[in-house]
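Q: Next come the structures, one after another.
None of the figures in this text is laboratory data; all of them are computed from the coordinates on show. Not measured: the values here are computed from a predicted model. Cβ atoms are built from the backbone, for glycine too; each structure is taken alone.
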Structure 1
Amino acid sequence: MAIKVSRYMSSQVVSIPRNMGIREAFFLMKEHAIRHLPIVNDARQLIGIISDRELRRPNWVDEAHDISHVYILDNAMHVSDVMITNVHVLHTYDTLNKAVALLLDEGIGAAPVLDKTETLVGMLSAIDLLRALSDMIKEQKKAGKR
């Protein structure tokens, strides 16, 4: 039987609006010990995602003539200025096999999880997948002892 993403996703999702300042987003990540923040509209529809990677080194850094301001996190820039809009997502009904393939193929550490109405309901991270693997190993050990 295929295990669904909904079984291991984190359903206590911290999400933010597109107009939040990047400094505020950074400290929100620190406060909740997370590395990814989905960006949603008022209806909890996903419009983007930001990770600590975008805050540490935004894509535009390589093109900037003067990078002296790059590592200054202030709220003059909003998450909409650096967010990823082409977000790789999972759905609650997807399998863990699909989730593993997505994270590996895309080189990402987590993916937002949407329900059938495309509403954000969770996040699935590499840590969640490791927890699933640990559970599977424990189950195999139990089955081997019988």
Structure 2
Amino acid sequence: MVTKVEAAGIAGSAGVPTLLTRLSDVGAALTGADVGTVFAPAAATRASRKRWLAHATTARGRLVIDDGAVTAVTERRKSLLPAGIVEVEGTFGPGDPVDVCTTGGTVIGRGLVNYSSGVLPRLLGRSTRDLARELGPEYEREVVHRDDLVIL
């Protein structure tokens, strides 16, 4: 039943109403009978790319972020910068999906990362301006751009 409710949630986030009922009650449900459970669609739906990122990708690693970065990405809808990352877990390359987690381990989002797991540890906690000055202009970019980040 848990997977059915999860599937209804995914459909609802795409704007699709969902009815869970027994197979024998489908005909009655389609004629308006009060059978089963209806899940209304979400008022605001995600773009298909963000639905894909949230539900059809498998994270290759995790980025653990500090409280300030949590606020920036969840409430202010900002990109994730190296300054807010405190730990890198897993092995991944640029363009791979990664989970974005709080220091307590709660997954708050998933995004496509711009750096490999081998490069990221030396960037942690540093500003993009300092990185660009020291390492070159290709380091003056976000770790996960807000367009490539979905909050879960």
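Q: When distance in nm of label points 7 Å out along Cα→Cβ at positions 84 and 100 is calculated, the result is 0.6; to which of the structures 1, 2 does this value belong? The partial results should precede the final answer.
A: Working: 1: 2.1; 2: 0.6.
Derived from the structure labelled 2.
Q: Follow-up question, since we're still on this one. Looking at structures 1, 2, which one was distance in nm of label points 7 Å out along Cα→Cβ at positions 28 and 124 calculated from, given that it came out as 5.8?
A: Working through the options, I get structure 2.
Q: Could you figure out which one of 1, 2 the value 40, 14, 12 for semi-axes √(5λ) of the Cα gyration tensor in Å was computed from?
A: Derived from the structure labelled 2.
Q: If you don't mind, another one. Of the structures labelled 1, 2, which one yields -7500 when helix-only ellipticity at 222 nm (-39500 (n - 2.57) for each DSSP H run of 4 or more, over all residues; to 500) is computed from its coordinates?
A: Working: 1: -10500; 2: -7500.
The read-out comes from structure 2.
Q: Still on this model: 39, 15, 11 is what came out when semi-axes √(5λ) of the Cα gyration tensor in Å, for residues 20-75 alone was calculated for one structure; which of 1, 2 is it?
A: Answer by label: 2.
Q: Starting from the value 21: which structure in 1, 2 was relative contact order in percent (Cα under 8 Å, 6 or more apart) calculated from?
A: Value 21 for relative contact order in percent (Cα under 8 Å, 6 or more apart) corresponds to 2 out of 1, 2.
Q: Have a look at 1, 2 and say which one yields 1.00 for FRET efficiency 1/(1 + (r/R0)^6) of positions 36 and 108 (r between Cβ atoms, R0 = 30 Å, to 0.05), as calculated. Write out the running numbers ahead of the final one.
A: Working: 1: 1.00; 2: 0.40.
The read-out comes from structure 1.
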